[in-house]
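Pasting the structures here.
Nothing in this text is a laboratory measurement; each read-out follows from the coordinates by a stated rule. In this text, all values refer to a predicted model and were calculated from it rather than measured experimentally. Cβ atoms are built from the backbone, for glycine too; each structure is taken alone.
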Structure I
Amino acid sequence: MNKTIFLYYQKTDIGSVGIAECEGSITHLFFESAAPLQDVELLETKLIAEAFRQLNSYFTGKLKQFSLPLAPSGTPFMLQVWKTLCKIAYGTTVTYKDIATAVGNPLAVRAVGMANHRNSIPIFIPCHRVIGNDGTLTGYRGGLALKQQLLELEHSFRKEKKC
């Protein structure tokens with residue numbers, strides 16, 4: 001039996017974004033240039049609307065941590081990497097080696113890179129916060145310019161003083 005996947009696109013501060021839901025969890029986030037899923041129902045569900053609300057709050061600096069049910073699909077190692085990515089503090093960066101070490105395999109730097117590449121829910125699972133060991137930006141599904149934009153956004157709002 002096929003599961004129904006709902007997909008909806010909305011204009012955001014970074015262009016058109018698509019968010020997909022299946023069985024009550026967010027499964028994908030698509031940037032403007034990405035090919036969408038096949039066999040989906042175009043519908044903005046309550047969960048997708050909430051995901052967009054949180055995403056837009058993130059873009060304005062009002063939200064620093066997402067609270068959505070996420071269901072990425074991958075190997076046990078990828079799931080472990082993605083869980084670790086969700087622990088990276090807003091406005092900070094870590095290296096691929098840091099993530100490899102955190103998941104218990106310091107030599108798995110390339111495997112961490114592949115897990116980041118296969119992250120189907122970027123931004124919500126913040127793979128943009130992972131940088132090269134030398135401090136340079138490395139691959140990002142939405143492009144390096146978007147990765148830089150997201151990091152700068154977080155950095156600028158992180159610096160804001162609280163009342």
Structure II
Amino acid sequence: MFNIVLVEPQIPPNTGTIGRLCVNLGATLHLIKPLGFNIDDKAVKRAGLDYWKDLDLKVWESFDNFLEANPINESFHLATTKTDKLYFDAKFKKGDYILFGSETKGIREETLLKHKSNCITIPMGNGGRSLNLGVSVGIVAYEALRQNYNGFQKITIPNRLEEMV
């Protein structure tokens with residue numbers, strides 16, 4: 001469906017949560033080193049629960065290595081607090097890459113400046129500077145899904161409400 005890219009993530013539970021989200025979306029998760037944790041860290045797997053084994057995961061040695069294989073074009077969306085373009089004004093297509101920077105550094109400023117038209121942001125009130133990475137990925141990824149929901153392969157779950165009657 002989509003490609004969720006985490007550039008140098010640092011907090012294991014965030015990555016585990018995002019991995020679980022990717023499995024449910026049918027998205028590929030790209031992790032770009034250096035990581036702030038070992039990929040086998042219990043905290044990653046605990047947050048991802050038993051979904052981690054089903055995750056379509058690609059690990060890249062560096063951001064430059066990732067960009068060599070996947071040059072930024074119109075199918076890339078760079079999530080940042082340093083733009084005014086709202087994520088819900090972006091046009092997402094199946095196969096798009098949605099990039100998120102590390103919890104403390106974000107995406108390289110030079111990359112953001114070079115690709116201003118690809119930058120998107122989540123609106124926030126004046127009281128905060130950013131949202132949790134897992135929350136941010138969920139917000140943007142599900143807007144991308146909303147725009148591309150037609151034909152989405154979802155698992156049929158029995159209606160538990162009917163069983164209660």
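Some points to look at:
- Entry that produces 19 once relative contact order in percent (Cα under 8 Å, 6 or more apart) is calculated, selected from I, II: I
- Given 57, 37, 36 for Cα extents along the principal axes in Å, calculated: source structure among I, II: II
- Looking at mean count of other Cβ atoms within 10 Å over residues 68-75 for structures I, II, the greatest value goes to I.
- Structure (I, II) behind the derived value 2.2 of distance in nm of label points 7 Å out along Cα→Cβ at positions 100 and 140: I
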